[in-house]
Structure 1
Amino acid sequence: MKGWTAEQVAEAAQARLIVSSPDPLGTEPDRPGPERVVIDSREVGPGALFVGLPGSNLDGGVFAASALAAGAWGVLVAPEYAAAAAPPGVVLVAERPLEALQRLARAWRRELDAKVIGVTGSSGKTSTKDLLLAVLSPDRRTVASRLNRNTEIGLPLEILSAPAGTEVLVLEMGMRGTGQIAELAAIAEPDVAVVVSVGRAHLELLGSVEAIAAAKAELIAALPAHGTAVVPANEPLLAPHLRGDVSTVTFGPDGDVRLIGADGGHVEIDLDGTTLSLEVPFTQAHMRLNLLAAVAAARAVGVTPRGRIEAVISAGRGERRRLPGGVTLIDDSYNANPTSMRAALDDLLAGSVPDRRRVAVLGDMLELGPQAREFHLETGRHADHIGVGLLVTVGPLAAAMAPAFSREVHCVADAREAAALVPTLVHEGDVVLVKGSRGVGLEAVCQALTAPVAA
């Protein structure tokens with residue numbers, strides 16, 4: 001937005017422009033627009049537009065004056081904070097600063113005129129987003145959501161961080177309830193909708209997998225005519241939400257984009273009749289499936305992936321690390337639901353040398369509603385069935401896995417206890433999976449396993 005004037009920024013945000021120049025005398029009326037947008041006053045500096053958002057304990061508008069004093073280009077705040085936000089700097093006022101931020105992001109998305117790919121799903125959306133960045137970047141100037149910025153606040157900030165000249169925006173979209181994906185899509189205006197999966201996450205909030213599918217399909221509903229929907233092949237839950245006026249591309253077994261061969265990191269993909277040979281830094285089955293979704297979405301914006309895919313997968317999404325003593329750590333600690341938990345256990349089995357012990361450190365799966373105990377019990381059964389040698393459950397819900405597990409099992413109350421216990425249980429050559437819902441904090445276990453041993 002550096003090329004925009006203060007007046008243009010105000011118009012895009014539908015905000016009232018109180019002060020339009022950096023000093024009371026107006027000696028720089030044509031000063032360039034903001035270089036970035038921040039909501040944390042600690043990140044303020046020259047060129048930044050600080051947006052004061054209401055919080056649970058404090059309204060960010062109280063930091064408007066200090067933001068300007070720190071050299072911010074300007075501030076966007078609620079009316080009650082405008083008087084304290086004196087120049088130098090631009091002062092913009094909106095009754096609801098978050099909605100103004102979202103309007104500003106939508107205007108910048110239109111200014112960029114980039115292709116926008118929206119990615120959602122019960123599991124796999126972050127990895128698919130990471131893979132899309134990898135397959136698109138060699139051919140298109142691509143920006144993808146960072147970290148977990150997939151909310152009504154994070155998504156507009158990611159759009160606004162995209163520089164002029166961006167050709168493709170890949171935006172992850174999270175969901176906590178009905179209508180949220182629609183809200184995010186109204187800001188992003190996607191050209192391509194990728195629904196990676198529909199699983200039993202957020203059951204507590206939505207009540208049924210049919211309702212979860214409908215919430216994810218809000219992304220498909222937001223597409224313009226002749227847009228592209230990328231969906232799993234043979235997914236009946238999404239069938240009622242497909243549209244005749246958009247192109248639908250399926251991925252997975254029997255899909256338009258399907259895996260026809262795999263040998264370690266080498267995969268062969270049938271892309272609607274064309275064979276692609278790719279080299280990837282992973283072997284997990286669910287990651288290969290996510291790759292198919294990414295290839296389909298890339299093709300929808302005119303890119304055919306080729307050669308080696310230099311993908312950097314976000315932390316806590318199944319990264320394999322070799323530790324001293326020949327131990328392999330599979331860090332899948334970022335999140336979990338019954339579908340992704342089963343897939344991670346299957347990959348633990350598939351990716352292990354037969355004579356190495358498989359260890360599963362599994363935490364609570366949250367937001368599953370009344371069936372939570374049964375889902376955890378089912379996970380324990382599956383861990384037992386595939387031959388996990390040692391199970392450590394973390395949290396009160398995960399403890400329900402223990403009765404279904406016939407080998408060595410330890411139940412602990414929280415991640416702190418698990419971080420103290422697990423390193424004492426792991427033997428040389430073990431393969432250790434760490435997975436649980438975000439709220440359990442199992443990254444502490446991974447940190448304990450990777451910490452240097454004191455001399």
Structure 2
Amino acid sequence: MFKKTLHLGTNLLKNELVSGSLYVFSGSIVGNVLAFLLNLFLARNLSYADYAAFASLLSIITLAAIPANSINTVISKFATKLFVKNQDDSLKTLYLLFLKFIFGLSFFVAILFLVMAFPFKGYLRIDNIWYVVFSGIVIATFYLNGLNAAFLQSMLKFKFIALINIGGSILKLSVGVGLVLLGYRVWGGLGALFAMMFGMYLAAYFPLSKVLRVKASAKKIQLDKKEILTYAIPAFATMLFLTSFITSDVILVKHFFSPKIAGFYAGLSLMGRVIYYFTFPIPVVMFPLLVKRHTKGLKFNNLFYLALGLVALPSIVITFFYFIFPDFSINLFLGGREYLYNIKYLGLFGIFLTLFSLVNVCVNLFLSLGKTKVSIPVITAAIAQIVLIYIFHSNFYQVIAVSLFALSILLLILLYLFFKNNVGFRETERSNIPLNSP
């Protein structure tokens with residue numbers, strides 16, 4: 001029995017999804033521990049109002065950085081295809097094309113936040129307009145780092161991804177704690193985010209130098225712009241509205257509730273995201289592996305099932321722990337105090353993030369296969385969540401119940417679509433965006 005178990009475990013570790021996820025997971029665990037130490041420090045050393053301000057800005061940053069994730073989805077999909085075909089000259093050309101685009105987009109976002117600083121300041125009830133302006137600069141670094149991260153993901157450099165995640169998190173913690181101790185309050189959190197993203201962006205050039213040193217081919221990559229937009233636009237919308245599930249609630253609570261109560265919800269959201277932090281490496285690794293298998297015409301259904309299982313198991317365990325030991329969890333992560341107000345909501349919030357993590361796997365499956373019509377149910381459910389929170393926000397129960405309802409329906413729809421189209425998914429992939437070397 002022991003030998004069979006050992007053999008099964010050994011074979012499981014050889015699986016690309018499991019081994020790659022372990023690297024990313026290990027790096028993210030260390031990074032997330034450091035991130036939680038910073039959040040714990042911020043929650044204990046900032047006033048409730050300052051912490052709510054930082055949490056709402058963080059949600060805005062996360063939401064505004066979604067285009068980077070959407071672009072990364074496009075980059076990863078087509079860069080992976082070129083890596084599979086060993087077309088290094090085309091890879092360099094592709095990188096330089098996207099680099100120009102990302103620089104332009106980053107500059108536009110920074111200017112946009114400068115122009116929109118006053119409206120954001122008023123809506124979020126923030127006392128310093130420069131917090132909003134600097135948030136735009138932080139988002140710009142997200143875009144730059146996202147380009148390099150997408151190529152590392154396409155190269156399946158999961159070990160290096162783990163290393164720079166750890167290094168960036170150490171830098172984030174050091175800068176954040178240092179700035180707060182010097183009396184810079186919310187600047188501590190924002191400065192920490194900027195330092196982490198920019199540091200990771202620079203570090204990623206070490207493995208990418210192999211691609212960038214290659215002499216660019218005189219033959220240009222033929223990109224069908226119509227096909228690019230056909231994939232990129234719905235992929236962008238899908239990732240934008242998917243992330244809004246765990247950001248719009250924080251923003252709306254900040255708007256409807258008092259700063260102190262909104263700070264409580266920000267702490268609740270932080271604890272709920274423990275589940276996401278534990279499970280997000282799975283779809284990160286799954287995406288390029290699915291593209292690789294689909295490009296080669298190999299079966300991939302079992303990879304998807306394994307990803308769902310690997311996400312569901314820790315999510316259920318953490319949620320169960322939240323239900324049984326809510327006071328201990330809040331004392332551990334938020335230092336207790338008045339955050340104990342969240343005791344009765346913590347378990348339900350765990351279910352919310354469990355559903356979101358499962359939906360995240362399903363959405364990444366569809367996008368990796370080029371099934372961009374998944375944007376329709378995702379956008380519909382996300383808008384429904386926002387509208388219903390606008391209507392029902394008397395207490396945290398109503399806000400969480402709305403999120404649970406929207407995500408439950410969405411998950412059922414996505415699983416139905418997968419099993420309904422399962423046979424079609426087995427077909428050899430036809431590239432959405434032809435990359436032809438004449």
Taking relative contact order in percent (Cα under 8 Å, 6 or more apart) as the criterion, which structure among 1, 2 has the greatest value? 2
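The value 40 for percent of Cα pairs over 31 Å apart was derived from one model only; which of 1, 2 is it?
Details: 1: 49; 2: 40.
Source structure: 2.
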Which structure, out of 1, 2, was helix-only ellipticity at 222 nm (-39500 (n - 2.57) for each DSSP H run of 4 or more, over all residues; to 500) calculated from, if the result is -27500? 2
Computed 1.7 for distance in nm of label points 7 Å out along Cα→Cβ at positions 71 and 375 - originating structure among 1, 2: 2
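Read-outs throughout are calculated quantities, based only on the coordinates presented, and are distinct from any laboratory measurement. Small disclaimer: the values here were computed from a predicted structure and weren't measured. Cβ atoms are built from the backbone, for glycine too; each structure is taken alone.
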